[in-house]
Structure I
Amino acid sequence: MPAHRVIILGGGFGGLYAARALAHAPVEVKVIDRRNFHLFQPLLYQVATGSLSPGEICAPLRSILARQKNTQVLLGEAVDLDPRARTIQLRDGGVFPYDSLIVATGSQTSYFGHDEWRQWAPSLKSVEEATAIRHKILFAFEAAERASDEEALRQWMRFAIVGGGATGVELAGALAEIAAHTLKHEFRSIRPQTAEILLLDGAPRILPTFPEDLSRDAAESLRKLGVRVRTGVKVVAVDGEGVAIENEHGTMERLPTKTVLWAGGVRGGEFGRVLAERTGAALDRQGHLSVEPGLTIPGFPEIFVVGDLARFPGPDGKPLPGVAQVAMQGGAYAARVITARAKGKAAQFVPFRYFDKGNLAVIGRASAVADIFGLHLHGLPAWLVWLFVHLMYLVQFQSRVLVFIQWGFQYLTFSRGARLITGDPEAIAVAGRLNERP
């Protein structure tokens, strides 16, 4: 009989772990992604702050899956599907049939209905966005060196980060270390260590998914680095001259700055909306699809949704967070179910259960917070756990070695070797002239 055909949409954590778990199954697997590489997103902020180069946290999908003879990698973007005929359509017109479908297309940044802010406040979901943030951060110091007056200098030396989750905290800590140590002796007209770094969030505390004591520890560590944490404030406007915020009492405040970085919310990707329209599945306000206990679309047991796109309740009744561990476990679960079906085993149904291994967030040099199996760690012990976990989950051994060497060198010297300002040289030159000292 023909082999069971499995299509996996997305080469992120969910899709990659599903593909690997199907390596020895009696199936034909097609992994389809619009990028030809797997991105280790938890370290994307280090690309944005010049610690690592993109190639050190990315790995070609073909290389990762080269030894899996039942797996084919295709470059393409799924834009439609026919759940009755069981076919997927790509943007370039290609059509592929499937017997089982795993949708792991991930999420995208949410600007809460204000997508016009994107041009002024880049987010951190892709390599291109990371390099754009790196450009924005480094160019701010260059422009400050040539600022024409004190007001322009203050605007270039103030950095506002919107979002107090793990990404925002890690960005703020890395930016503070860049200003205080990496660039300390490299300028003549400015003192980079006097840069003002603001971390803004609407919640009562930063790292709201962490226990309160770890949230306090993180806030104190950021304060020691010179970061001003402002919670309970809502961003109401972002433009090229700054950001406007509203506090819990309704008071408005304008923060003039040339550099706003977005680490706010996320929402489901566009393919989730297509999937909801074609299958009638429920889609929440954040673009997440409600799935059955087996991570499948109601009425379509052959369609699995894993990772950030799925809305699945945890033991406490709240939706599972959009973190790598949820995607990994979801992808592996879907692969086990498909393998059993392909082998014709009428196994007893076992719903998906998420095993929470904890949360980690790094703040700076030898400083992090960790909630591991109920054990709360902060400072150096948490930082060492963070280093080990992130090194082990990098896909390729070569990447682990390179990243370990880079981190070791950075720890000893505070040097960040990937501090490149890329982009249009003419645009950079024009921006510099507009702010040049007389």
Structure II
Amino acid sequence: MKRAALYICYYNVTEPLVQTQVIAYVRELAKQDIVMHLLTFERERHSVEKQRAIREAMAEQGISWHALRYHQHPSLLATLYDIAIGTLTAMRICRKHDIHLIHARSHVPAAMALMLKRLLGCRFLFDLRGLLAEEYVDAGHWREGDIKFRLTKRMERVFFRKADAFVMLTHRIKQELTGSEPALQKRAADIQVIPCCVDIERFSIDPQRRTAYRQDRGWTERRVLTYVGKLGAWYLTDEMARFFAMARHKDPRFFFQVLTQSDPVPMQQALQSASVRSEDYDIRLAPPDELPSILAASDVGISFISDCYSKRASSPTKVGEYLAAGVPVVSNSGTGDCDQMLGENRVGVIIPEHSESEYRRAAENLTRLLNDDSIVLRCREVAERELSLSKVGGPRYITVYERLLGVPISTGASRAAEGTWLENDS
């Protein structure tokens, strides 16, 4: 079988998440001389010049980029239309380039992959990035039991039966699904756990740069708590503001840096309601190339995500970024494998419930953690061992591809990940 694959992603190629959690992995696979094709669905209209620039940049990384337009309205019909057009386009790509492996990122691409498996006999890798139906319910977009929820769950169970292999983000969701889904009860060996990994080297900042950035921002005497990511839905804006207010009550040096693409007003209102002064926080959109410097100049990161069923399948990218920058994490309990990873390695503070007493306890524990001289090194070691793109994520994907393509891909990287296929889940 030819060493080639088509990765289908139902997002814009320019999305930050796609850059860090799709292209980064595809690039690692391309380094192993796998012919990688990437099909994305674009919400924005790119100029001819921008399309050419993206395609050339991808080609330099060993990736052939293909793009279709994303259709949004009416929701269900638009998605079905995209599945049909995506399947036809993917079929053309597979025939032209002799591709026999379809890597489907989440449910909509999985519907395309299933059709290609039936029509062309392609191998089907279902990369389950989360429990899609439950996520929409938890975010308030769907109601459990409505037609979109039921259709998504029905198709998900078909994917569980028909996919040749699976990638899941957490050991927790693998254990739950192999126990609750009949189609997966005897398929633990087909499931590889790969958390959201990061490029560790990207966050390795020289201490002098850290010092210079802190001086430029007036942070020399501050303890900086940083949040990276979206606001609203299951990202707990009010709770983060309340925790910061408690942390600052315990230690007036605390400063809150919020880095987000979302509307800043809800966070501003939450901080004002928590009686936080405007000079003690900053909310901004930071370019991706500035993120490592800002995190390295911070003292602690925060990740508050709603403790709902769908989040058992989540592996927040921000947690890996914090740790790679040498920054411990304050997290509420219930998100994927975070409780175990942060707690056992002493690189974070876990909050079991959102109450003033627990915030007070967590703020006290955080102060002790930040006074630990070994905390920065310990955070980086955990990131390197458990969330590294080059040492964890890339090698584990290579192992999956090697298994599905039926030919050796690497004698080094994939061998390093071989023992992870069944780890903790046998």
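Quick note: the coordinates plus some simple rules give every number you see, no bench work behind them. As the structure is a computational prediction, the values presented were derived from the model and not from experiment. Cβ atoms are built from the backbone, for glycine too; each structure is taken alone.
Using the calculated result -0.95, -1.27 for log10 I(q)/I(0) by the Debye sum over Cα atoms at q = 0.18, 0.24 Å⁻¹, for residues 87-174 alone, pick out the matching structure from I, II.
Only structure I yields this read-out.
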Top of I, II by distance in nm of label points 7 Å out along Cα→Cβ at positions 135 and 159, largest first: I
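Looking at structures I, II, which one was relative contact order in percent (Cα under 8 Å, 6 or more apart) calculated from, given that it came out as 20?
Working: I: 20; II: 16.
Only structure I yields this read-out.
Suppose you compute helix-only ellipticity at 222 nm (-39500 (n - 2.57) for each DSSP H run of 4 or more, over all residues; to 500) for every structure in I, II: which one lands on -10000? Walk me through the numbers before you get to the answer.
Numbers: I: -10000; II: -13500.
Of the options listed, only I reproduces it.
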